[in-house]
Structure 1
Amino acid sequence: MSSASAADKPLRDSHVLACVWDFDKTLIPGYMQTPLFRAFGVDEDAFWREVNQLPALYGRKGIRTSKDTVYLNHLLSYVKHGPMRGLTNRRLRELGAEIELAPGLPDFLPAIQRHARELGAKAGLEVTLEHYIVSTGLAEMIRGTALAAHVSGIYGCEFLEEPLPPHFTKQDELHLELPTEISQVAAMVDNTVKTRFLFEINKGTSKDPSIDVNAVVRADDRRVPFESMLYVADGPSDVPVFSLLRKSGGKTYAVFHPDHEAEFAQCDALLQGGRVHGYGPCDYRDTSLTTRWIRHAVSGMVDRLVAERRQSMDRRVAQPPRHLNTPPRPAAGGTSQPGLFD
């Protein structure tokens, strides 16, 4: 919860909730890069084996790398040296359309938004639920999926195709930007950077870039309070975000592939360790436990908003004057005098 008590919160008729999603093994059953490797005839398993060896190999040379994002530069090596030559951002987005989504998607995203809106309307509140995707994967591929039409923001890794040259500000005119191939990392997201994006959503930076994510914004003025957020992800790598939201009153939920016993055990360990409030299958059909849990969590958030508004109203609205029914005090000498308002 924020530092302000429910009674101290401002009266609002409009509220924003946020459902923040990881991507790989959360909104899809596997990894998003599968269609990319298939399109270029690259052995997916061999690529990831190489990636997993890179931190140790570079470490021997005294170079520290991020385990979450070292794959980005290795992908660029595949572009530079031929196996993926000609890969562009446009092609990444096209390949995103081939990503297999988890059961029940994309229909679940607008359905849970309607659920939040209808619950709010019954209580006389305008409640909007927004979806955000925060991933260490490739933002352009996510933008190519059917999910993109239902989300308010996508945060992921990005590539440049034609970086501007040195001294470009001194050139009278620049050549037209023509798509060639990706050549530099433009944006990098790892599992600690994810927490930054939660603050952007929280403070409203995602909607108004003039609000710096490091600016001091009073809890009551933040667009999406942390207690109005739900984060859904698949594993221990999301612990920084799980921890931030749990400490701040938000909800956290882990998902697993129903056929993978190890993933189930991993989610149970997160629950036992106090990292998540619940867990269930990576399945968003109407009868799924995960769908029911998320609906229940959203209902609880709306109930909290209603209760907070009621308490704030009670605190702010003064009671009207009323007649006092006070017995008259006896006058001196034992005789009674009429009351002042009799």
Structure 2
Amino acid sequence: MRGLVFGAVAIALVIGYGVLASRAAPLVFLPAGTPTPTPTKPVSAVPAPQIPGTIAFALRGDVYMLRDGKYVSVTSDARSIQPNLSADGRTLLFVRSEAINGKRDVDGQVTPAILRYTDIVKKDPTGGAESILLTGLLVSAPSGLHSVAWFTGPALSPDGKQFAVTTDAVDGGSDLELFDAQTGKRASLLSQGSNLADAAWSPDGKMIAVTSYTLGEPRILLVPSDGRVALPLAIKGTSGESYRPSYSPDGVWITYTLRHDGRNDVHAVEVKTGQDVALTSDGRSWNSVFSPDGKQIAFLRENGGLIDLYAMDVSEALTGGSARAAVKLTRGEGIDGDSRPAWGG
């Protein structure tokens, strides 16, 4: 009887191993799938559809400019993101990440550390030298205990005299600050203990629209540039999370991204009435900005795992009609999905 039992067990094991082997065989003996190749990063001018003015965008850590039917890089360090253009397109600001060897005090213990910070860089989009408007290396200490800051989302005021940034705080938040565009000195602190991002000026310079994460879910907040109390932007007839606002040139509309049911679409809201207009419905579009004439928007769209820059005529959509088909401006080289494009004259 014992022999019969052992024999049965042995047969069961053989059958079991055979089943497992049949399941594992495709993994072991079939060739692995070919990964999607990384797109080639443009190193020279790339032909593109004609658009009015100039669009700045970030592509795999560098800032590119699209104008006159082509786009070309204006940085080559793979550390530059978040471009912002003046209304006339003659001044470019962007964020460059930096790092310095130093030390950090952790629970009373001083240890070596790589300290990371950002600089706000200014450049003429047509060429020329760069200048650092604001450095995140606040204090360079001989002891190695440097003081650093992380500045994000630079936005030039309409008159070009100031620029807004959000600054990461020690407690994990980020506050909105204004700096002099010539000297780099801080002009005013517009929030304390908040969690803000994505600053965008109104055309008259009186208001700055931001994404607020202070209460958890993102929402759009309108912050007076003179320091008065901020108010949330009312949006009628939508449900979801609103973020990345950008004013139209006449100040009547704000275009923004609406995240709903795990999808992202580009919308516009009339500032005074809260009337909302859906500009895309594909669920894969975000980070929109108006053109200098207010007739078009530029935005990002994902398709097949690749992010490209698109433009769309919205003049009819904002007057009761429908948005026209979007035009793809780039060629799948890998647009940075976190950086909002900028559109200047």
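For FRET efficiency 1/(1 + (r/R0)^6) of positions 243 and 283 (r between Cβ atoms, R0 = 25 Å, to 0.05), which of the structures 1, 2 scores highest?
Structure 2 comes out on top.
I have 1.14 for Rg/Rh (Cα atoms, Kirkwood Rh), calculated from one of the structures 1, 2. Which structure is it?
2
Given that helix-only ellipticity at 222 nm (-39500 (n - 2.57) for each DSSP H run of 4 or more, over all residues; to 500), derived from a single structure, equals -3000, which label among 1, 2 identifies that structure?
Corresponding structure: 2.
Identify which of structures 1, 2 gives the largest calculated value of relative contact order in percent (Cα under 8 Å, 6 or more apart).
Top value of relative contact order in percent (Cα under 8 Å, 6 or more apart), among 1, 2, belongs to structure 1.
Output the label of whichever structure in 1, 2 has the greatest value of distance in nm of label points 7 Å out along Cα→Cβ at positions 123 and 251.
Top value of distance in nm of label points 7 Å out along Cα→Cβ at positions 123 and 251 goes to structure 2.
Given 24.0 as the derived value for mean count of other Cβ atoms within 10 Å over residues 227-234, which of the supplied structures 1, 2 does it correspond to?
1
Taken together, the values in this text are just the output of simple stated rules run on the coordinates, not laboratory data. Please read all numbers here as calculations on a predicted model, not as lab measurements. Cβ atoms are built from the backbone, for glycine too; each structure is taken alone.
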